[in-house]
1. Given 17 as the derived value for relative contact order in percent (Cα under 8 Å, 6 or more apart), which of the supplied structures P, Q does it correspond to?
2. State the single structure among P, Q that was used to calculate distance in nm of label points 7 Å out along Cα→Cβ at positions 52 and 372, giving 4.9.
3. Once mean projected area of the Cα convex hull in nm² is calculated for all of P, Q, which comes out largest?
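None of the figures in this text is laboratory data; all of them are computed from the coordinates on show. The structure displayed is predicted, hence computed values, not measured ones. Cβ atoms are built from the backbone, for glycine too; each structure is taken alone.
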Structure P
Amino acid sequence: MNTRHHIDALRALLGDKGIVVEAGDKQIYETGARYDRGRAAFVARPANTQEVSTVVGYCVRHDIGLVAQSGNTGLVSGSTPDDTGTQAVLSLDRLAGITEIDPVNRSVRAGAGVRLSALNTQIEADGLFFPIDLSADPRLGGMIATNAGGSRFLRYGDVRANTLGIEVVLADEEGTILDFTSGLRKNNVGVDWKQIFIGTCGAFGIITQCVLNLEMSPCQSATALLVPSSEDAIPNLLVAMEQACGAHLSAFEGMSGNAIRAALAHVPSLRNPFEGGAVPDFAIMAEITRCNPQRSGEQALDSMLEDVLTRLWESDDAPLANALVGPPEEMWALRHALSEGVKSAGRLFAFDLSFRRGDVMLFLAHMKAELARSFPAITVCDFGHLGDGGVHFNLVARPDDPALADPGYERSLRNLVMAVAVEKFHGSFSAEHGIGRMNQVYYDRYTPDPIRRLATNLKRMTSPGALGAMTL
């Protein structure tokens, strides 16, 4: 590939701000959020959908492999180039405009490069928010491409459930633009084409704009840390909380003691809320919310939550050993610190898994026993979304563990976890992080041939060019 020729041609199309070629400047686009690092031939930074189309069409015509990159917060090597130096990164970071906020429709039209935090800051004055709660701060295009879920999935659903429309550029020689951004909530005139692009990691096309559903910002909230009487009691505790709190229950987040201790060690400003500082083996952060201001005579949410927990405490076969009602900002600070805390604890092997809700704790118990036999030096630091069956199954090894020198160590560890998750518990090897290079082998292993053929045919029809860091 005559890289210099292509860089000059794209610079003429995009301007100097639209192309990055210097090694030092490319580094942030080549380095992932965890350990992945590749080499990009160049980085293209289009400023609008038409420029995305121009870049994509040019690269397809000249057989240049493209990796679409949104916020680069992904954890499965899906947004960074490989180490060959032949792939180009197409960054969406300049597509960062919010063009329409519609309080009546409770929707917003925004570029794929808008950060989640920037979106919520912009719409806060209208009493609205985008209800996908994440520890990271991704861009909207990547959130849609991976169908992010987050901590409040239990109440609001995932990104798919909150996406009204998208604009997409196909990886064909024309860089075809498809506009599905009507913003209608009901439109049953045929195939809902946007669904082909949501959650498929950019393989079928690059999302450049979106129209998103917004929700009323909660006016009242109450949170508690729940210590279950046993891990076996957790499924019953979840059901009991849903029955008692109804639609008010917005989060039910599981946190292992190891993950909590890692967060407390990594962030000294966090307050240890447990009596005497004794962190339990497992705790749950529960949240209930209301979108209306408290009315005269209406029970406050703190009081409501305390009443619910008291009844559970006093019930036969009580599922609770302890419960601590506390300030939401402190509870969420602890929950959001888990990911970076675990990352700082040692060499991290992270898995994003999902199961039927009743199988999460069964999987964790089985896996902890299996790892104690097969990988005894590993520390399990799990946490996740018990309300929707998702678990971030994080395994930590000491950085000086001599086993890490074995080039086959990580693959053996991953193969074991994935086999148990998929084959024994019939779970998913990727709940919301996507495929990426890291999970490609498991997509190939566990996806039935008819489904793979269907995906391959759709890829050929929509984006025949070399688009994405994985194959379908």
Structure Q
Amino acid sequence: MTSRQLSLNAFVYPAGHHEAAWRHPSSGADRIFDVTYYQEIARTAEAGKLDAVFFADGPALQGDVAFNAVGRLEPITLLTAIATATERIGLIATASTTYYEPYNLARLFGSLDHISRGRAGWNVVTTGNDSAAANFGLAAHPSHAQRYARAAEFVDAVTALWDSWEDDAVLLDRSTGRYADRSKIHEIGFAGEHLRVRGPFNQPRPPQGRPVLVQAGASNDGRAFAARHAEAIFTAHQRLADAQAFYSDIRQHAARLGRRPDLVRILPGISPFIAGTETAARDLQREFDGLTVPEYGLRQLERLTGEPAGRLGHLDLDQPVPPDLFADAGDVTDNSRSRLQVVAGIVERERPTVRGLLHRLAGARGHRVVAGTPEQIADTVEEWFTSGAADGFNVMPPSYPTGLEVFVENVVPILRSRGLFREEYTGTTLREHFGLPRPANRFTGVPRAVAGG
């Protein structure tokens, strides 16, 4: 077995990552608000010894609910229920720095880490969906720059709260009646431009020191934020060369900030259609594509390109994509609209029809979709892993639960036989699965007691 091992997460999307998954008989669309459905998915991932299950989220109804199963359960609550039904699998939830406050979010993730005995991860997002603002009584969504400035302060405040109890603060000395050493519980006194948090926290330091910090932005601001804070980065790439360039850029940036680049796990998304032959796999992909509703796909494309609702309804589905549709995507030096640039690249290289583009995006919203045998899927994973493009993958099955079951039963054993993936868990925490150290406490050795009474 090689010393370097893949990280594999199951990216859980309610019915599956293909937009028509809910219509396919292999999906569990009728159970997407049933907690036992997700517990079963997590146990499948755990049986395959995957690193984590990961839930995306946003504080608004996204997508056209008339044509897709786009509602979802709140992920931190859901992962708490999953924690009680599993033992080792990591538990990563998305939460917004724009629409939470640091103290309550620190409590939610700190509690999840305690309940799961060290398996929590936080996917830090700033929320890109403008419609979220109205759900929180705001007249407008904050600008990109404002959101990232707040996010930087937010992460600093939350991690300080998790550190505010030193690891040995709890004495539990029944003989003397002393529960905790107040000199080892600290107010954080955080005061920034956007946030003020006094502290201290109202629970001991989480088992992992802090939940694993994950980030998914690929804009210039997102990359800078990830290089400074993230311990795992979720990203989307269509081509090996693009993934290699991103991988190299993030690692160089992390090194310039004094971080060890090998302690930043870079994990692109991969959505595999798997069958016994390549022909059967491609037939399966076409079967899913045939279930798409063009009106839904056009609405998604409008959201991606910034076009007003209904503006693209005139497009002829069987004509080439109009070249001016992606005129505002920007170039690779800007990256302010990174997912739009991924799609613009598809259009430039492949010159698809509108229908063809909608099918390409239906698969995994700009992430890499592959169709083939288990061996071919494993070949793709290995190529990216060994050529400086990825430390592992977010596995995005077209449908749940079947797609994950097929991956775990057929692809994972091949990766093991090649020495690329673990036979068994060697640790109990998400940090240990990812090969990440437990961070030192910033307050250890601070001489002055500053905790409240």
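1. It was calculated from structure P.
2. Only one of P, Q returns 4.9 for distance in nm of label points 7 Å out along Cα→Cβ at positions 52 and 372, namely P.
3. P
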